[in-house]
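Each structure below appears as C-alpha cells.
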Structure P
Amino acid sequence: MLWAWLLLAVIGLFVIRFIYQEWTNPLNSLPGPRGDPLLGVMRTIINEPPMQPHLRWAKEFKSPLIHYKYDFRKILVQFVF
C-alpha cells in the first residue's frame, strides 16, 4: 500500500512541475496566435500553404518574434523584414 502512495506522490510532483513550467515559460510573454489547448495551431499550419500562416501572424501581431503551440511544443519564430 505504501508503494501506491509513493507512486501517486511522484506522479503528482511531475504534474505540478509540468503545470509550473507552462505558467512560468518566458515564451508566454511573446505575441502569438492562440490555438487548441491540445494541438495548438497544427490545423492552421497543415491546411494552409507553407509560410502563409507565419507571415499573416507577423503582420497581425506586428512583431518580429512570435510564438505558438504546435503538437505539445512551443515554437519561436523570428522574422527579418
Structure Q
Amino acid sequence: MAWSRSGIPADEPLEVVLVGAVAYSAIGNRIGQIIAVQQLDFIQIFGMASDVIYSIGLRVGILLLVLAILDYITSDIALKCR
C-alpha cells in the first residue's frame, strides 16, 4: 500500500471519490422529484425517501464490496511477491 505525505493511504481519496460518484448517480436523475417534495403528502415523501436511501445504500454497498475484494486481491499479490 502506498502512503501519501499526510499518512493517508494513497488509494483512499480515489475510493472516496468513487463512493461519492456512485451516491450522486443514485440521486442525480431524481433531483426534480427531491426539489418538488414540498408538494407531496407525508406518505409520498416517506416512500420516495426510502426508495432513494435504498438505492444509495445498495449501490454504495456493492461498490464497497468490489473495492474490498480488489484490496484483498492486491494485498495478497503484494504478500506473495515478497
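Computing helix-only ellipticity at 222 nm (-39500 (n - 2.57) for each DSSP H run of 4 or more, over all residues; to 500) gives -15000 for which of P, Q? Derived from the structure labelled P. Out of P, Q, which one gives 11.4 for Kirkwood radius over Cα pairs in Å, for residues 19-66 alone as computed from the coordinates? Attributed to the structure labelled Q.
A value of 34 for relative contact order in percent (Cα under 8 Å, 6 or more apart), calculated from one of P, Q, originates in structure Q. Structures compared: P, Q; top value of mean projected area of the Cα convex hull in nm², i.e. the largest, recorded for Q.
Since every read-out is calculated from the coordinates, none of them should be taken as a lab result. Being a predicted model, the structure only gives us computed values, none of them experimental.
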